[in-house]
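Enquirer: Multiple structures are listed underneath, in structure tokens.
Each value in this text was obtained by applying a stated rule to the coordinates, not by laboratory testing. This is a predicted model, so every value here is computed, not measured. Cβ atoms are built from the backbone, for glycine too; each structure is taken alone.
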Structure P
Amino acid sequence: MGGTFAAILVNVRTAYHEALESTRLDVVRLGALVGDALRIAVEALERRDTAAGARVVAGDDTIDDLRRKIEASCIELIWRQQPVAGELREIAAMLEIATDLERCGDYAVDIAKHGIKLADVPLRPARVEIDRISGLAHATLLDAMRAYTERDANLAEQVIEQDDEIDALYKRGVKALQEEMQADPEMVLAGTRMLFVLAQLERVGDRANNIAWHTKEMIGSA
């Protein structure tokens, strides 16, 4: 009888760890979806590709649905069986990271929408190197997710340290835009939209920073 009960406990724990791993993989998949959405949104803006921008907007529902699935799975993991300390830290991290990723997806959608609205604008600020801050923000997000996937505290720390560089690029970009709009009033409309794009890219950096901190807390190195 005791052996049967022990076997049941083992099976329950095995099923629990399988569910935990499945949810972890969903978080990784969400990170990949959001990373692709951000990359495509910026490319659409640069190339004035309204079709690509529209695909980013349409894909937001998939990101939202996956985030909700992760949230439901995390809640179930908590009430199904009392998790030990390490498991609880991982579940908490998954909840927080999924939220940060969803917000990054929202930023990608906003960038895509601005790109669509700028597609027919003849003038666009030329001095702002949008590709530089977008490249760094995108790379930082990917590094944050790799740190989470590989449980790499050192990489998470590198992501955190890059936040100041993104902030500096954002401030320089804003200053350049303001100077261009003051010099040429016809650029105000395009410049204003580009200011929003810069702000959203800076927020992607902030969310990547959050993901790195959640990763460090998950592996107990905060």
Structure Q
Amino acid sequence: MTDQSFHIVFALFANLTQLDFTGPHQVFSRMPGAKISLASATGGSVKTEGGIAFSSLHKLADIEACDMICVPGGYGVTEAMADPEFIGQVTRLAKGARFVTSVCNGSLALGACGLLKGRRAACHWAWRDMLGAFGAIADEGRVVRDGHIITGGGVTAGIDFALTVVAEVVGADAAQGIQLVLEYAPAPPFNAGRPDLAPAHILAQVQANLDKSMPARRAAVRAVAEAMKP
């Protein structure tokens, strides 16, 4: 364990998936020495895809540096990738961070920052194949580490990712203590958490719903990736 402060910045944007950052936030809030900042490109407040609003956010530009930056995912990542202020500030903070991280399709935003070239990275299964446009190597793992880049898979993997970082920073005992306090012992009522496990008709229903946002997301990824080319 350490008495030194460890500054964590969650880079938020409109229409994000709240559990992508509130899950890890709950874990990190119990980590000894953790200092957590919630920030966005403009500061103020953001509303998640489920309607929950988070206010009193810092402006990313006002944060000088951090030990770890984390970008969550959500449907709003399509717009976030195309926001030069958001991408520019995440890139700036990432350059000096000990860990550069994401949850779910937040890894697409890291890719848009040019941070994943040649790196293995996780992503939600529905969008994982898009990582290749940024030169990343898509990995199916729930928590994927490549150097100082640590990425979590879809939504709930954010808790696993956070416990992994806690173990790295302050030790495995601290991480296990937090896991115990949170009673994080998943026992889901259905074994349908991955495409290869879900019943075929459930997968078809979910995929059909996700397909509604797929064209816009793919177009955004192509546009950002093309703009990044020298």
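Enquirer: 0.35 is what came out when FRET efficiency 1/(1 + (r/R0)^6) of positions 68 and 212 (r between Cβ atoms, R0 = 30 Å, to 0.05) was calculated for one structure; which of P, Q is it?
Expert: The value was obtained from structure Q.
Enquirer: Which structure, out of P, Q, was helix-only ellipticity at 222 nm (-39500 (n - 2.57) for each DSSP H run of 4 or more, over all residues; to 500) derived from, given a value of -11000?
Expert: Matching structure: Q.
Enquirer: Once percent of Cα pairs over 21 Å apart is calculated for all of P, Q, which comes out largest?
Expert: When percent of Cα pairs over 21 Å apart is calculated for P, Q, structure P comes out on top.
Enquirer: Using relative contact order in percent (Cα under 8 Å, 6 or more apart) for the comparison, can you identify which of P, Q gives the largest number?
Expert: Answer by largest value of relative contact order in percent (Cα under 8 Å, 6 or more apart): P.
Enquirer: Suppose you compute distance in nm of label points 7 Å out along Cα→Cβ at positions 20 and 44 for every structure in P, Q: which one lands on 3.8?
Expert: Clearly, the read-out refers to P.
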